[in-house]
Structure formats: structure tokens, C-alpha cells
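Multiple structures follow.
Laboratory data are not the source of any read-out in this text; all were calculated from the coordinates shown. Owing to the predicted nature of the structure, the values given are computational and were not obtained by experimental measurement. Cβ atoms are built from the backbone, for glycine too; each structure is taken alone.
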Structure I
Amino acid sequence: MPVSAPEPLNKTHDVSNFACGKPALDHWLRTRALSNQEKGFTVVMVVHDSGRVAGYCGLAPTAVVPTVLPRSIKTGQPPNPVPCLLLGQLATDLDWMGHGIGTGLLRHALVRCVQGAQLVGGRALMVNAIDSEVASFWRRRGFLPSKDDPLILFRSIADIAASVMAAGIEPCGSNH
């Protein structure tokens, strides 16, 4: 059976056996994701197979001091703090690796970030890589490390919007 389209995490989703190879991401999904979403801290989107979560991502608003931003993103005289979006988590269950789950969730998250920034603003998408291997993953996707920490990376919303449009995805007015 193919996995579902991305949808918000809810109590009916089975997260009990989720394992992506990064224990901190597994633990967060099992113990914090639903509570954080219910409290309005983050939106957790999942794809599932008959309720069993195959992958997830978490998005939230955030703000950062301008000095941590890469120069190409900090241009001009930005406000302090700079409004950004945070892709806090992105993980695929090991049983589903190689099936495009992570790629699809990332594409979905990038489109949502462009939509969100069009609605309320936001200069960049920020990711907190859990380790250097994950930081390399993000750098390969156009993210630049912060000035202070190589595990905190940014990509401008304008750059994301351009890549989304180049891929033929229309972020305006989409409900996906």
C-alpha cells in the first residue's frame, strides 16, 4: 500500500515503532511531537502506511539575531531579531528508506515555508542538524552554516521559492 499524503500528526498515528537511525529524532516523535503540536509550538506533518508513520517533519516559526546569519542572507539592515522558519525535524523510518519519503516530505516542507513566508514574512529557513552527517545533507541542499555553529544552517526563503518554482511547483494558493 502506498503511503499517505502528508497530513498533521494526530493520536491515531502509530509512532511506537518509528526508527530512523537517529535515536533523538525517534524519541522526539514518540514523546514530544504530538504535545508540541497541540500546544502550538510546532506543526508535525507525517506520511503513513495504514496509520504507521513512515516519515515526519516539524515546522515552527522562530527568530534569530542577525549576527548568526550567513552574510548572503543577512543583507541590508535586517530587524533584530530576524523572523525565520524552523524545520526542526525531518526523518524517515528505516523500513521506508529509499522510497522517496524524505524527499517528498522535504519538498512539502519547503512549499509550506514559502507559503508561510508569503503570509507572515520570514527571511530564511533554519535547520538544526543533529550531527555533522546531517549538516552535510543540508549543505548539499543549498543551506549555509551559521557564523556561530556549523550544525545550524540557513537557506533564504527567496532561494527556496526560486527552486520550488524551477521544479514546477506553484506555492501560491496551494493547500498541500
Structure II
Amino acid sequence: MQKLIVLMGSRKDILFARRIGVFLEKEEFLVEYEYNVSSAHKTPKTLIKKLENYEKSGDDIVYITVAGLSDALSGTVAGYSKYPVIACPPDSKKYRWTKVFSSMITPQGVPVLFISEPENAALAAVKILAFSNHSLYEKIAMYQQKRKEEVIKADKEIKGKKIAERDVK
């Protein structure tokens, strides 16, 4: 079985994190996903227990960690797990490059990928899971084609038109 596990550092991360599931459903990526709350700082034993269960499951897993502030969650999960970890912090726009460093600067052997938008994190996870589920490749290609068609349509709509300031908003 394949799973995308969304680990949040706190309950307040759910509004940001839920965009992952909304994207998967909207684009009809048939990937099982679930949400969990575990703090690397406040509930480390609980986090490790959850990770132990996932590690034993035999499932193909991709973790997306959604944690603010220091983002210890991403590095902890990456250090413990054999599965890929994508950090998608809800406060990356607020803290900008400092957030990238707190999520990605990890010791050798503890890789964490960083993607700031939940929809892109979900798509990256789907692409990783496609290595062992080739039926996902067709869905990915359909999604990419849809995005291309949106750009082509926009180009046709504005070609030769003067664009007023009010049209840019």
C-alpha cells in the first residue's frame, strides 16, 4: 500500500496542511493520505512511536511535515525514517529564507526536501510514489497537460490586447 503521511507540529497547522488533501482529491490522485499531529519538541516519544509503526507497516510512504518555528519535526522524521520527507512549513512566507535554513540545513545522512506550497508538496509526493505505482504517471501527465492548456488559453485570450491596470489585479 502507498501512503502520504502529513505530520503537523500542532493543531493550528491544519488549515495550511488540509490544502494537501484538497489538492489530491481535486486532481483525482488516488493516493491514500492521513493527517497526524506530533511535536518533535513537546511529544517526541509519541512522534517516534508513530514513526516506528509506519516503518513496520511495509507501506510505501512519503512524509510531508507541516511545522512552524524551528521545524525540528522535519529533521527528526528524516533522521528516524527510511522514507522521503518533504518539509512544507506554514510560515515560510513570513520567515522567508530563514525558514528554508531551519527546515533544510540538516546533518549529513538526514535529507529533507523543502517545498513551500502544500499543493506542490502533494504533487512531489505523488511523483515519488509513482516510482512504485506506475498508474500515477498517467494522472501526473493529465495534470501537467491541464496546466499547459491553462497557459495556452490565457495566451490566446490576451494576444493582441492592450492590458489596462485594472486587468492585472
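Upon calculation of mean count of other Cβ atoms within 10 Å over residues 90-97 from the atomic coordinates, which of the structures I, II produces 14.8?
II
One of I, II was used to compute helix-only ellipticity at 222 nm (-39500 (n - 2.57) for each DSSP H run of 4 or more, over all residues; to 500), and the result was -15500. Which label is that? Checking each candidate, the match is II. Each of structures I, II was scored by volume of the Cα convex hull per residue in Å³, for residues 42-129 alone; the highest score is held by I. For relative contact order in percent (Cα under 8 Å, 6 or more apart), which of I, II scores largest? Top value of relative contact order in percent (Cα under 8 Å, 6 or more apart) goes to structure II. Hey, distance in nm of label points 7 Å out along Cα→Cβ at positions 18 and 58 derived from one of I, II reads 3.5; which structure? Among I, II, the structure yielding 3.5 for distance in nm of label points 7 Å out along Cα→Cβ at positions 18 and 58 is II.
Sorting I, II by mean count of other Cβ atoms within 10 Å over residues 50-57 from high to low puts I first, with the largest value.
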